[in-house]
1. As an exercise: distance in nm of label points 7 Å out along Cα→Cβ at positions 351 and 407, calculated from one structure in I, II, equals 3.3. Which structure is it?
2. Suppose Rg and Dmax of the Cα atoms in Å works out to 25.7, 83; of I, II, which structure was it derived from?
3. When distance in nm of label points 7 Å out along Cα→Cβ at positions 207 and 239 is computed for each of I, II, which one produces 2.4?
4. Say we calculate FRET efficiency 1/(1 + (r/R0)^6) of positions 303 and 415 (r between Cβ atoms, R0 = 25 Å, to 0.05) for every structure; which of I, II gives the highest result?
5. For structures I, II, which has the highest computed value of relative contact order in percent (Cα under 8 Å, 6 or more apart)?
6. Computing helix-only ellipticity at 222 nm (-39500 (n - 2.57) for each DSSP H run of 4 or more, over all residues; to 500) gives -12000 for which of I, II?
7. Between I, II, which one scores greatest on distance in nm of label points 7 Å out along Cα→Cβ at positions 87 and 367?
8. Any idea which of I, II comes out highest on distance in nm of label points 7 Å out along Cα→Cβ at positions 247 and 327?
Structure I
C-alpha cells in the first residue's frame, strides 16, 4: 500500500441521515476511520451506534450522505462493497448458523473457501485464528455451533471476522464483543485488538464496559440521540468525563453491607452439591446471590436446573415460584414476530386475565406503559415490533417481563449484556429495592463489577461450587483466586 493510500481513511461516512418513520436514528453523522487506530464508540442504547455501524458494514443505506473508501466515494455502497474493502463485523446478536459446524460457518462467512479440500483449509484457518486470539480455547472446528456455549460461539464469530482468506481484513467492527466472555477471555481479546491495530488494522469497538473502551481505544466517539456529541483522543477521557459526555452520572461505590445471619432461616431455594462435588447452594429471601467463576464452568446449568426444579408443568401457576431472564436473548429471550408489549406481557399474562380467562387489554396496555417508563425503553409505541429496538432495549423488555410477574425469585443469566451504563445503574437500584421488599435474585454475570454488587457469591469451577463469599469478602481478588481453585471434594 502506498503512503498516499495510507493517509486516506479506511472508511469515511459524511453527513449520514437515517430515519425510521418519525424516529431520527442518525441526524447528520460524519465519521472517519483511519488505518492503525481503534475507535471506541459509546452512547446509551438507541444513541445511533448500531445504525452507523450498519451503514459502515453495508447493511443499511442512509437516506442522505456519502460513503468513501480509501478516499474514493462509493455509489451504492452495500455489503459486497464493504467486504471488498476489508470491512468485517461481529454483531452483538451472534449470526452463526447453529446447525452447521464451526468449519461450515467459516465457509458461510468466507465464500472464497471453495474447491477440493476446502474443509481442511477452513479448519486450519479458523483453528489458527482462534489460537492467535484465544490461546487454550479448546474449541474443535468440527463441532456443530449449536453444541457450543454462548461464550464459545462469540469466540468463533470473533475469530471468523479476523480471519484472512482471499482479501486482507482492514476494519473489524466489534459490537459488544466481550458481552459473553469472562474476564480472562476479554483480556485475551483486548490484547489481540492492540496487536491488530499496531499492525495497521482498524477497529471500531463498541462496549458499555467503559474500562475496556478506555484501555483499548485510541480515539473515542460519544453518540447521543443520533448525533456525535464528543470526539477526542482516549487519553483525554476518564470514566467520569466519559459518563458525563454520555449524559450519565457516576454511581457511588458499593456501600458496606452487614452480613445477615441466615442460620435460623429456611432457604427459599436450595440444591445439593452439583455432581456430588463442592458446596451446596442456598438462597434466602431478600438476597442478591451471585454466581461467578470463569465462563462455561456450570453457572448457567445451575440456573437452568433451579428453574426446572420449580416449574414442573406446562400450565403455569398463577403464582409462579421463579422467573427467568435469559442471557442469549436472540435464542431464548425475545419472540421476534411479536410486539414489544406482547413480549413484555407474556410472563404475567395470567395476572392480566379476567375470571373468564379473557385478556384485560386495558390492564395489559397499562402494564406496558408502566414498564416502558420504569425501564426507559426507547420506543414511541410499545405496539412496535420487538426487533425495532436496539439489543440493549430488547434486554430491558426481558427485565420488565420478569419483574412484572409475582415470582418471589428471579434467576438472571448474564442479563446486562448490551445494556448501557446509565440503564445498568437504574436496574441495579430496582434490584436492590425489590430485594429489600423480600424478593430474591440469583445472578450470573461475566462482569466483575456486577458480581461484586451481590450480597453473597458462589464461585464455580468445573461444574461445582468451590467457594462461598459474603459481604466485604466479595471482591474481584477473592473471586479470581477462587475461580482457579480445584473443585472441592
Structure II
C-alpha cells in the first residue's frame, strides 16, 4: 500500500516551539548582536506590548500595570511610559517597595518616573478600577510556585473586572512545562516575545494564556535557528494536507487497508463500535470487529459496513489477525479473563498495533516488548500507570512525560489532554493545536483509536499516523463543537466530521 502522503523530511509541517532554556539562549544571542545592550531588547518588548494594547483595546484609557522585580517588570515599565506619554491614566503597582533587581529594569522604571509616572507598592488589597490590566510580574524564569506576596498580587489581577494582557507568560505559569505549580494568572491575551513558548500550549497553558500573540522583536531569525529546531512542533488543521492526499483513481478497498478492532466486553460494546466507525470514516478499506456475541447484532445495525465477529476466546482471533494490516486493541476490552486472553494474543501477533484504554492498563500491569511502530494513546492517568508515577507528575511536565513514555516503551505515544502531544522514541514531539473541552467525554478516545488505526492501515508509519490522527480527531471535534457548542458534544458528532477533514484540498488538483 502507498501512504496518503510520503512525508518530506526537509519540509516538516507546523511551527517550532521552545522551552525556557532555548528562549534564554535566543535572548542571549540577540543581546550579543546588540553589542551587549539588553536594554534595547527590553525597549522593543515594551513598545511591542504597547502597540498590541492599542490595537486590541483602542478605547482603553485607564491602565494598571503590575510589575515584578525582574526584566518582565522592566517590560511593563516601558509599556507604562508609552501609555503615559499617550495621555493615558496609568497606575503602576510593584510587587514590593524595593527597586527592580536588574539594571535595565531599574533604568526602565526611572524613565517612566522621569516622564511623570508614579509607582505604588502592592498593599495586598484589590487593584484600582481600570479598562485594562497589564501583567508584567513574572516571565519565563519562574518554575516554582509564587511566594505569598506574589500570589496575592496575581490573585488580585485575576480578580480584576478588566481584561488582562500578559507580557511573555501569564505570571505563575511554567513556560517550559505547561504547568502551574501554584497560583497562576488567567490572561485574556498573552504576548510572547522572541519565539513561541511550548508551555503556553499544553497542560495548564491554554487555560491561562488566553489568545496568543507573538512579537520576535526584530531579531535576526538566525538566532532562533541557532537554538535548534525546537523542543516540539505545533500542528493545526491546516497541516492535515501534509499527510493526506487524494487517492489514486485506480484505488480499491484492499489498498486502503484492513483494520481489526478488538474489544467490547460485556457492557462496553459501544466503545469498540465507535472505534470501528471512526476507522471507516477516516478511510480504512475494510474494518473487522472482534467482540462479544451480544454486541454483534447491535453493531451491524449501527454500522453495517463493519464485519463483526463473535469471539469467545483468544484462539478464535487467529484468522482475523492473519487478515489484518493493523489492530486497534483496547476500546471496551476490560481487564477480565476475556480481555486478558485477547490482549496477549494480539500483542503476540506481530501486527502493527494501536493500543488504548484497558490494553494500556494491562500493559502497565505486565510490561512487554511491543512491535515496532506500535502507537499508545494514554490519557494522563494511563500514562502515570505506564510510568509508575502519579497523574500529577505527568501533568507537571507533559513534554518530558511523553518523551519518557516513548523511550521506555519503544512506541509512538499520544499523550491526550489539552495540548495533546505525540512523540516517537528519540523524536521531537508534535503538539496538536486542535480539540476543545467538549471532547472530555466517554468514547472520544475510542474514536481516536479507530482514526489512528485507519491512517496506519492506509500506509502511514506509526509516528505519522499518530500525529495526523490526533490532529484529524481534534479538528473534527472543533468542527462538531462549532455546530452545537462544546457541552453535550458526543463522539458520534465528531465522527461525522471526520470525513470532510480527511479529504483536504489538493493543490495539485486545485480542489
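1. Values: I: 1.2; II: 3.3.
The value was obtained from structure II.
2. On the way: I: 23.2, 76; II: 25.7, 83.
It was calculated from structure II.
3. Values: I: 1.3; II: 2.4.
Label of the originating structure: II.
4. Numbers: I: 1.00; II: 0.30.
Once FRET efficiency 1/(1 + (r/R0)^6) of positions 303 and 415 (r between Cβ atoms, R0 = 25 Å, to 0.05) is tallied for I, II, the winner is I.
5. Details: I: 17; II: 14.
Top value of relative contact order in percent (Cα under 8 Å, 6 or more apart), among I, II, belongs to structure I.
6. Numbers: I: -9500; II: -12000.
The read-out was computed on structure II.
7. Numbers: I: 4.2; II: 6.7.
Largest calculated value belongs to II.
8. Working: I: 3.1; II: 2.6.
Comparing I, II, the top value of distance in nm of label points 7 Å out along Cα→Cβ at positions 247 and 327 belongs to I.
Every read-out reported here was derived from the displayed coordinates using simple, explicitly stated rules and does not represent laboratory data. Since the structure is predicted, the reported quantities are computational estimates derived from the model, not experimental observations. Cβ atoms are built from the backbone, for glycine too; each structure is taken alone.
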